[in-house]
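Listed next: structures, encoded as structure tokens.
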Structure I
Amino acid sequence: MRIPAGLLGVFFSIVLMAGCGLPPPLTPAAPQGPTSGRPGETYEFTALTWDPLGLPIQYCFSWGDGQSSDWTCFMPGGMPVSATHAWETAGEYSVRVQARNIARRVSEWSPAHDMTVRGQGGYPDSVVARIPVGCAPFGMCILPNNEYVYVANRIGGVSVISTATKTVVRTIATPAEPAFVAATPSGQYVYLAMANNTVGVIRTSDNVIVKSVAVGSSPHELVCSPDGNRVYVTNYYDHTVSVIRTSDNTVVANVPIPGYPWCVEATPDGEFVYASGRGTDSVAVIRTSDNQVEAYVEAGREPGDLEFTPDGRYCYVSCRLDNNVAVIRASDLEVVARIPGCSHPTGIAILADGSYAYLSNYHDDYVLIARTADNTVAETLQFGATTDFSAVDRNRSEAYIGVPNKDEVWVVGWR
């Protein structure tokens, strides 16, 4: 209920007598309201707080898009007050509220209430940035805190991209041509496979290569175990996967793999590492407890990139010569679906909630967005350029996709 005009006059007289030494209202709690919505639709948010002296309070909402509400009418403390807003574009927004009493004393801004405004398809579907990097960007990874993306360029070392500014903030010179990169769970190090048959260890605090580990011939992709104790790297010409102990950066095992090992990925629980390779139709399932191959999965011709859903139930595999992406059910190692429409598929990136997979295509100019619930293609993004390996910023739900013939990394996000 509103404060009657007569009662407001009484309060105003008290304020005049008290002077300007009155305390402000208590800082409001984060506003209450929906957490997701669509552009152009109106949503209601509610706030409340109290004044130490029981003075009437009004509220101002900040919507996180550069706009704020008008001050509401004065209300008694402890009574919820609502305001509405519609966002014009998709994105991630922080809704906050501030309170002001009749003495014009203003509280601090409240904690944020996060609001995700999704595109019409319910997923990121717009190129929001094109970031120049080195020549022919290839493998990439993102730090666990989602602050930086590391991109291995065929020529030009490793580019370090800030996800906040969408710019290259550092370029790391490398002693040989880089291939793939993988971050440790702590984010303290990034492991880098190079053409001189070594794996470099980049310290992320200063982006210096602090160690070089000799592995097999032509190392390619790497993955760090979820506990951070091991790094697995494929050796293309040695037909092996090397296992590096991270505590002392020593190779403790070399696991034989059929064909020419190309990509690796660890299950979220860390019990297995899947490895794919050219010249074969199978994906090897390596048991991490003893670094032995437990099984082979006939995935399709020339399996390449591998990506697990966040819950670990399914592994997506790009089958380059079949022009599709196979979906392996981890519980019984059965291929339960295939996503068609690819053209020499390479990179696979899955959103943090597991809802959509972004499938790059090296022999054509588009990215497929596949809905993981039924493994159907929801949308085709026309890039007009070759697309390759990728990484996901899980905080912002943005996909970073290499565009090697443009020497750029493109960011698919909300617009």
Structure II
Amino acid sequence: MTWLKDPAHRRWLEAETDRLLEFSRASLHPDGGFGWLDTSGRLLPGQPVELWLTCRMTHVFALGQLIGRPGCAPLVDRGMRALQGRLRDQTHGGWFSAVNADGVTDPGKETYGHAFVVLAASSAATAGHPEGRGLLDDALAVMDEHLWSEVDGMVVDRCDAAFTTVEPYRGVNANMHTVEAFLAASDVTGDPRWRARALRITQRVLDFARESSWRIPEHYDSGWQPQPDYNADKPGDRFRPYGATVGHAMEWGRLALNLRAALGEDAPAGLLSDARSLFDQGVADGWSVDGSPGFVYTTDWDGAPVVRHRMHWVAAEAAATAAVLHAVTGEESYATWYQTFWDHIDFAFRDREGGSWWHELDDANRPSATVWSGKPDTYHALQATLVPRLPVAPSFATALARGLLDR
């Protein structure tokens, strides 16, 4: 029996979900929202409260509430208060990227963060928060009016505070999390428009990937022309690294399959084969290619490693994608990869003493902090513990609310 069909393995995953939730509780910031934790699980002093992080943790605790974990609902409430209060721009609409005790530290409007507002609000609404649906409708209106480009079938990346100036940079990272958010929003609202937009984004990115040997170009100009040398002088950037990001090949593959399942008979042909190609190329380029177990962070356009450090989220997404590919195809090779990735996570990333997972390891699998310091969130890790226990669609919160866990 493979792990993916083993009730004992599912119990292990459930225990890991609980371990991650317990660690995450300390991220509640006394001034509102969720803050950045160090490796010991303590709030880092001087760090602002960031929009994306507060939204991710609100989503995580909503999932915890939906699986019946006491104490999660009040944390969802605290996250929602921050999204309705200190992080919200009451003048121009939308949400600030970051705030601290003195006020707004980054007034810019990032689509990446706004996509997570949609996700957090979707999950909170599904968990029964009284203001969840209102926040979701507000966030979708901002995405629709200011951040979505109907001409491009994609979202822009960043605007100024008043949404009057759009940064010329375009990127697939914000679009990827917009796909995730739109799928969740479509499940909550019943509006097929968001699923249709998720499909438009996904098909365009898959076209980009196909034209680049399944190494997804991450960075573009305002006309969506690839910028392959972008940040070549900053290859380890946290959100805009140079080259191909191996973990995003995995993440896009999983999202393509989530979308395929959500669309059912209306799904276009090719999403499964494209997901396979992304997974295969990600494994070929990234997995243990430098003599040490684990995925490198980035590669160049010929597949050679650039940043060899290992990021926890890449391993989490690889395990999740392998699980979904196995669920869709039934092929044992994906179950074998799933076990391989979890063995690596358990050996290298799970911090048994300090809690949670190390966010970054060096190329010898020792804790490092060149790209990510501390343990700021458990979003990728916790979702990886739930993916094998849920159907491919609907999205996390909706599936949990429908009682589909371990069904």
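A short reminder: the numbers here are calculations on the coordinates, not readings from a lab. As the structure is a computational prediction, the values presented were derived from the model and not from experiment. Cβ atoms are built from the backbone, for glycine too; each structure is taken alone.
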For which of the structures I, II does the calculation of helix-only ellipticity at 222 nm (-39500 (n - 2.57) for each DSSP H run of 4 or more, over all residues; to 500) return -1000? I
Suppose you compute distance in nm of label points 7 Å out along Cα→Cβ at positions 68 and 380 for every structure in I, II: which one lands on 4.8? I
Which of the displayed structures (I, II) returns the greatest value of volume of the Cα convex hull per residue in Å³ on calculation? I
Determine which structure produced the value 13.2 for mean count of other Cβ atoms within 10 Å over residues 204-211, calculated from the coordinates; the candidates are I, II. I
Work out distance in nm of label points 7 Å out along Cα→Cβ at positions 76 and 252 for each of structures I, II, then name the structure with the largest result. I
Which structure, out of I, II, was distance in nm of label points 7 Å out along Cα→Cβ at positions 52 and 324 derived from, given a value of 1.9? II
Label whose coordinates, when FRET efficiency 1/(1 + (r/R0)^6) of positions 212 and 388 (r between Cβ atoms, R0 = 25 Å, to 0.05) is calculated, return 0.25 (choices I, II): II
Given 1.08 as the derived value for Cα Rg over 2.2 N^0.38 Å, for residues 236-339 alone, which of the supplied structures I, II does it correspond to? II
Among I, II, which structure scores highest (criterion: relative contact order in percent (Cα under 8 Å, 6 or more apart)): II
